[in-house]
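Following are the structures in question.
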Structure P
Amino acid sequence: MKPSLTAVAIVLAATPAGAASLQSHDAKARPLLAQMTLAEKIGQMTQGDLGSLKDEDVEGYFLGSVLSGGDSDPGSNSFAEWRAAYERVQARTRKTRLRIPLLYGIDAVHGNNNVIGATVFPHNIGLGATRNAKLVEEAARVTAREMRATGVEWAFAPAVMVPRDERWGRAYEGFAEDPALVAELGAAAVRGFQGKSLAGRESVLACAKHFVGDGGTSFGTGLKDPATGQALADRGDTRLSETELRRIHLPGYPAAIKEGVGSIMVSYNAWNGAKASGSHRLMTEILKGELGFEGFLISDWDAIDELPGDYRAQVKASVLAGMDMFMVPQKYRLFYTTLKDLVEKGEVPMSRIDDAVLRILRVKAAMGLLDPGRPLTADRGLEASFGSRAHREVARSAVRESLVLLKNEGGVLPLKRTAKRIHVAGRGADDLGRQAGGWTITWQGRIGPSTTGTTILGAILQAVPVTTQVTYSKDGSGAAGADAAVVVVGEEPYAEMRGDRADLALAAEDQETIARVKAAGVPTAVVLLSGRPMVLGDSLSKADAFVAAWLPGSEGQGVADVLFGDWKPTGKLSYSWPRSTDQIPINVGDPKYDPLFAFGYGLSY
């Protein structure tokens, strides 16, 4: 299927200069490539996971990269353990003949969110509501600094997906349903991560993901719910013409490449029945050819296992299609021996291997990793900034700018500090894990005090004068007689695979809490913690004010800033808000567009 002339013109016009700055490092990368044996080259293309890694395999297989994915984190996820793990595996590279450092990658998708005590930012859905590219860039800059404090130099971020179905459990990883806004904010994040130079002491390698169409999968074509057997959206099939794929799902990539992004992760999803991880059209012809991407491509976690055939056929298909580095967490030894054998038997040409390894080496060169004498330890000078007050103030700003005021009748908000009593209710009010969501310390996230931060209840207690009493009940009881009530409800934490939901109605427990406070006759403001727009039902009518707070992260003070009017609401919806589950998916530009709240909606005081 060939694109229209218009689509090609749009892509070619966006071909950026950023890639040339990567290619300029070939003068250092090519001589090193010329010295490498086949075994050393295959090693550079191989990424193992810390949870399955035998340390001696770093030098035994000449590994080019290690990741900590999902829950494969060192020890108890403390700062000290992360730094020690990074320095331990990096030091093993000094035992290899060519002493090529590895890249250590993590899913730092809303801060250095794997590490206890790190600053945790709002997820991208909230950052999209800020419409503030400078703030997104600053958030990524802080994240990079806190990563480098532990040594880690590769973030599997930003996600430049364009989610088009709220039922998808990864919707919150996308900035918006609008391609132009995604492109603008994704580019800003790349600038923040990579800084003015990839070799900077506070810079990390960014990774735009997931190429391409992951946000457009048709519900019912993805993984099956283990409980019900129902097929959902994650890892499903994106059924679009190439023209539509380019129009909706491609724009974030030329924008990221223009900023010099050094790596791109290829998606799990299929495009019209063919998995992206095996698509020569997508990876080689469009991304490397038309878009001029000069960095390297990495597969997602065991993604090649979803290609047709046995493992040998899967490895062969993906590498020939253009994949450069392979995330093969437990299978890194099998991948290494399989690809080596494919080359030795002439089934994969050495030219394809050399192209992949050159791309990896040029990025390492751009990062300064190939410089003689480059320390392979964390910068101790950055430790003081980790989770610092200055960093948390950036996150607090991101929280308050992300909140979207959906309703405010009777002037309930802002809350008055002259109030004698404010009643706080709801299971989300005093739950840091719930307000941070998935990808926070653990892969799927968890309820409770998972890391360091301030809950919304804690922030309200800090915000009021001593003359104002703050009472709390999880179920909404005890509200009668208060001057105002704040009810904090929302979703359980979740991430990919487990976050897909066919029904987006508020949980019965949340609806009951809102109804109980309403019945007490107290002016009520509802704060919703969620990774997507939810179906509100009559809970909206029972609330005098309603705030979409998304998944704000560790700094609950940003919510209090808006509730008390220290910051007037400025957030605007980056996703259309459906009236009912039957109306999903709904996106701005649809022929029949009648949402409960339109894309761009947001009130203020």
Structure Q
Amino acid sequence: MKHLVAGTAGHIDHGKTVLVKALTGIDTDRLPEEKRRGISIALGYAWLDLPDGTRVGLVDVPGHERFVRTMVAGAAGVDFVILVVAADDSVMPQTREHLAILRLLGLEHGLVALTKTDLVDPELTEVVEAEVRDAVAGTFLAHAPLVPVSGITGQGIDQLRQAIAQVAARVPERQAGSAARVPIDRSFSIAGHGTVVTGTVVSGSLALGEEVDILPKGRRARIRGLQWHGQSVETVSAGQRAAINLAGIKHEELRRGDVVCTRGLFEPTSMVDGRVMLDASVPRPLRHGASVCFHLGTSEVSGRLALLDSPDLKPGDTAWGQVRLAEPVVARRGDHFILRTTGGDATLGGGQVLDAHPLKHRRRRLDAAIALETLAAGGLAAAIAHELHKAAAPLRLSTLTRQLGESAPHLQAACTGTIRLVPAGDDAWAYDHELLARASDRATQALAAHHAAKPLLDTGLTPAELATSIDPARGLTDDVVSAILDALVADGRLRRAGGTYALASHRVEFSEQQAAIREAILQACEASPFAPPTAGDLQRTLRFPPAEIAAVHEALLHSGELVDGEVCGFHPRAVADAWRQLERHLEEKGPITISGFRELLGTTRRYALGLMHHFDDEGRIVRDGDHRRLP
């Protein structure tokens, strides 16, 4: 079954509630005051089943100018609209204001019901039809069906149902795969059941027994009951009106504007960046820093508008802006919002959220405006890249879910091309080519300084040593640092060298003197194979600058031309000879101690210990107490 939500709109006393009752048999005016005064004050709800199996939830909104904020709360989340205009009254102020709000909320589908046709003659009906067509010209209702009806006599009701079915067939059903949000429009208590909230599921789905977040309250609750149009169900999905029975919270703690959300996937915000439009009917420009009333979903909070690319916003124009809010709201990329005057007496305009967790911008930040323009033209991958750019560092997947209000699978699917995830799984880190470029610059600078200080070393720095340069804050895990370094190797900027990373361009080149020092060191070590000279010995006995001797000796140890024996460097031929003697002894006579090994080679304990540790590290022997044996 296809699920959609439609909303009524229009001036007070134009017959919206009567029309809904004629369509569905449900009277949406439930409050005694509404019955007494004959006007809608609160949001009303009904439903309509269409011949093709589509069920349309109907949200009946009040038309009085004092209740426009209630109308906005009801209109947020509808899939299409029925604009109601009375034939005996024609287009009125709230007709125009409601139409402007619907345009600002991004609605693209709807129809017009011309009500109370039983009260006027056909000629006047034709005149009003023309006036309505003029009013909706240039809007999403410009070519919408217009159906004359009477909620009292029933004239045209069947034709209206047919028109609703035609519009509903064109409206795409919302996708239920993303994170769930249900902006609360009512909270009450039912004896024996406890707290019940109602609202439209604007995204995702919720299931019986599921734990949910109530934001921006920061509370948790459990779903112990779900109803959809009076029927108990196991799940509710995007596009459905839902009543949710919550355990663990009192209804007095909740209010219109709070949101029932999938656990852990949303974070309240006090600022949003986006595209802002000022309605053409507003009499004067909106200045930078203007106070506004911000409506998003069913929430209503005060705020200030910061314009990023112009000093003011003229009627009918659009701009990039940031709305700074006095209280937190639950916003997501793509949400539409309405801006009204702080007194709540007029609609100013609205816009669309592009960044729900922006950085605070200084005045006239053209770079921020350009970034938003890029963000508006891209999809989820662009939003991820934008978050990484703001952080100037890799971000955990769990952080991105809260920043973007997206489930982990959706984010993982979007991390392709220039965005990479390491390691796989929900605890992954995301980074992009910009971060890779910064990491490359930092790693290159650190390695260039290392190679300049030790030009004779073929090796570079370890991942732990490079991590302090790539990530000075040390917030990254080792696997992320290694993944970034490996990406730089794959790109040809670094190379691996003996457990370290070095610049791909770095090559060891000995000067004529350094080459002579190299030969002298190798000869001296080979001449005394099991008691070679230490670095200090070499500096005292060789007739070369001590610093040069130390640098060449270190280079020979790193390159493997000398084997590190802890206190000295052994010539590789000496190491091979020592191993032949040790292996023969172990095979013929069994385990050996350090003292026995020292006597075998005819050397001192410190040299024997250095060689034995070398063989330990290579896994050629196994330690068993004070003895060594073959594995």
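Assorted remarks:
- When distance in nm of label points 7 Å out along Cα→Cβ at positions 308 and 324 is computed across structures P, Q, the figure 2.8 traces back to P.
- Given -0.82 for log10 I(q)/I(0) by the Debye sum over Cα atoms at q = 0.10 Å⁻¹, calculated: source structure among P, Q: P
- When semi-axes √(5λ) of the Cα gyration tensor in Å, for residues 52-379 alone is computed across structures P, Q, the figure 28, 25, 19 traces back to P.
- Source structure of the calculated read-out (distance in nm of label points 7 Å out along Cα→Cβ at positions 236 and 300, 1.3) within P, Q: P.
- A value of 2.7 for distance in nm of label points 7 Å out along Cα→Cβ at positions 188 and 564, calculated from one of P, Q, originates in structure P.
- Winner on relative contact order in percent (Cα under 8 Å, 6 or more apart) once structures P, Q are ranked, highest first: P
- Distance in nm of label points 7 Å out along Cα→Cβ at positions 60 and 492 derived as 4.0 - corresponding label from P, Q: P
- Here distance in nm of label points 7 Å out along Cα→Cβ at positions 420 and 572 is compared for structures P, Q. The highest value is that of P.
FYI, it's all coordinate maths here, none of it is from the lab. Predicted model only: the values in this text are computed from it and were never measured. Cβ atoms are built from the backbone, for glycine too; each structure is taken alone.
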